[in-house]
Structure P
């Protein structure tokens, strides 16, 4: 009997000791990226960068009374129905508080319209760059940490004109990303005195784009701009354009920047190919992120990876401030990403948590920018010039 009483007392003591942990609530964030489809090679480094935030948060005291966890979903980049279904699972089955993503512009808009806005779920995309995202009626729930293609198109136009390229033919994947980018580039190039000899949409997933290339070549320009995806239509269009011999200079937007684009293509034929992509400005947060990512075995230069880290860190800060609930989170996102407040750099979770828990304002200065969101949830950004050298993309430098 005595042993039984001692055992009961021990169990009761253990239960009391364990009680706080039993009531701790983990915070879940969704990561909705194109793990399949034409950008499947780009998605894993982006997702890993976002989830690196979880490592930093959980090693430095956790979030609220629990840990930060991530649940992934596949937005496919091109299938709006599949993307919406994946988002619905994250929101209604996995009960995530907010979402990092989606990845491509068209599915980001679809997910916001079908899941995010109706469910009151905040989303921060690290890579949806279409100008159409800016004007979406989103109840201030959709943000992005990458600059709009309205800006990238203007920068690309000035880059090409600055190189003495006076005419271009444009082909773009027929979706929100491609059309928005193409429209911006064409308008800026023409406004700068250049001649857009052809501006032709193409559909994703075809095996043969020779008809479209014939139309593009008929305009007379030897300079072909391809605004599509490196492992999708962009690669096929580039390969068939090289085979045709109708073009001398090739140019690609951010969706084309990846060495996988060059698989199966004569390296000599695309040597010197020009490209643009969002980059990281020369700010303290960028240097710190490079060190953190490298220490974790990640590529700090992976396209949209710094933007994904920032998206996840901002959401974590906003939840620490707002609580683990969806209501009020968008206002908290703006609060933690904007001056005034104690400056928080990548990796500085313990400092941020202490400030927020003390009732003080914080101002996150990230890996890819300051992220002072405008009224549309957009941010300014830095665009980098890229070029193919020795069979791989190399960074040339920032474009102004």
Structure Q
């Protein structure tokens, strides 16, 4: 890889860092704590807001991804949805109303998560085929460094001013760190005699749904993708619940206060960095399917351990959760790239994100419903709710067995 390509890889990876500011500060940590602990709203309110926003993304993802493939333009979509997310994240800082904040959060989440479709697709413009796992791992490694930066910057703000004061800073950091990718990483130039469609028209819509129908139902060529999408749905139900409610869980079950939670997540993030880079290298060597099966097994161990652990053993669970989380996104997006033609990456990641967002809607709502029934048991109710997600991973592993194992070339 030459210097220019290395620069593009770093620029692309910095978007993972920028995205992580939103994912950690807003989705996983401070916004959910502000809504549930400071404002006193039931967890089901946040579950519904997150679920509805991800359902919107799920409906849009495969359509927008396929349009981007047909038009061969992913970067404009990335820029638009990133700016949308940044603006509404900043808006969160200027409201104290719970329902208005949940609306702003939903729009910001739609922008952030939809942008990821096109960010992942642009990996193909900068990644050598034989290093897909490594490049994916570098991106997530940058992302978790971003999480540590976010924790360091926001810790004194939390102590002095509370959760709400972090929202404005999060939007600004998201924007600034996304700029290298938005400016320097571009779509590959395509030379064709047929002009690209500028507007969405009837022919484009017909072509779009024909492609989606073939990919999802007809072509044997994409059977591996279909089986992986089934596996991903069940696995990501667990991942999304962990990301959304980790901070609440460790408060209710392990009794950690705000500062202890920040230290716990920082500790876990260090292991997420290790998991990101190691899983990327490992998947290039032994294959993406086998590595993903190992990741599912780690998640089973993580849930089982977290449901039984008592302090100080929660530190071991934090390390295991970090490795599992870091590995999940690295290996899954490398696996998607490995089993579809490069000219279909936008469509494939659109479908991949469709499944991710459906699981992000279903998982948290299942969690919220479980706690409605088990919440009166206190910490035990949370432990039982977490154990209830282990069958999701077992079912996902069965579907994963049907996916072809492909190594980098």
Structure R
């Protein structure tokens, strides 16, 4: 009883501490100044976490936005601007200075618009598809699951829609044509900066493409129905000769885990893990044992999970809405994302000769090496910001 009491007390203290920490972060403003005379001030409302880390070496590598946030600040410093950074959840910040540029990814652009000077350049940094599309797509997936299996799963990725693009001068997106199209309604200039990656790996030259031809990986974060794990599980449950490995926070979505418990834990050809650090030898070993990543998401802002798997030498089998550029010579675009189609495409690609599979994996790896690296993000972001300043900075 005593041990149980202290265990609960420990969890409660952690809960309270996390709430206090979150509240402090929500009100925090981190500021930077360039060397020499500043050209102006920039406000970035995005991800504050990397600026609160003890050092850049301790930055989380679970998502690309941690490093990308740091790089955005470095680029503006190099361009000669002072920068203030707040979290996107800071809903009380009020400008007390003139800002030349304001960048926001959710609701702050709309909230701050009446407080900004007329000559301020306002940029929506779109790291998702438009939230109205995003929500509708997930709702359709949840409804389809309800009709197939007679169960209701709670939404996990819903967000309050924002009007950021309607208050912006322009938008920067991390995804491809899919993501761009969800913002076109506002008729604002849209610039693409391809999402970066948290890791790069050498191409697995010694990989046995015969042995792994029937082994696939689903790798994703929260929002399991949103990201098509339900469809993937149903497909592989009907294909006992094909193996599926799942890497993601399955246990955090209790209703999903309960609904698919048999498929997740009591189906011989399906192997469920929790989260695995992509910089670990375990992840590399797992990737080398699989042929491709299957990821039938309904809406993404850049498909970072797919990109990291392509860096690891996996062939992408994804939906158009995953927002990753995939050609027929190195991957598969699912047209319907149905259980029937997933089975068909998995069986089709597995039947290809090992030499052809290796060539596809190599082209997949070469594509992300050329387009989705930190170096490319930095170069593209700097180029886009410079163009935006030249285009919109002449207003009076």
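Derivation of every value follows stated rules applied to the coordinates shown; laboratory data play no part. In this text, all values refer to a predicted model and were calculated from it rather than measured experimentally. Cβ atoms are built from the backbone, for glycine too; each structure is taken alone.
Here are the numbers for this structure:
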{"read-out": "Read-out P(r) over Cα pairs in 10 Å bins from 0, in percent, computed value 5, 23, 30, 21, 11, 5, 2, 1, 1, 0, structure in P, Q, R", "value": "P"}
{"read-out": "Structure from which 11.8 was derived, mean count of other Cβ atoms within 10 Å over residues 32-39, options P, Q, R", "value": "R"}
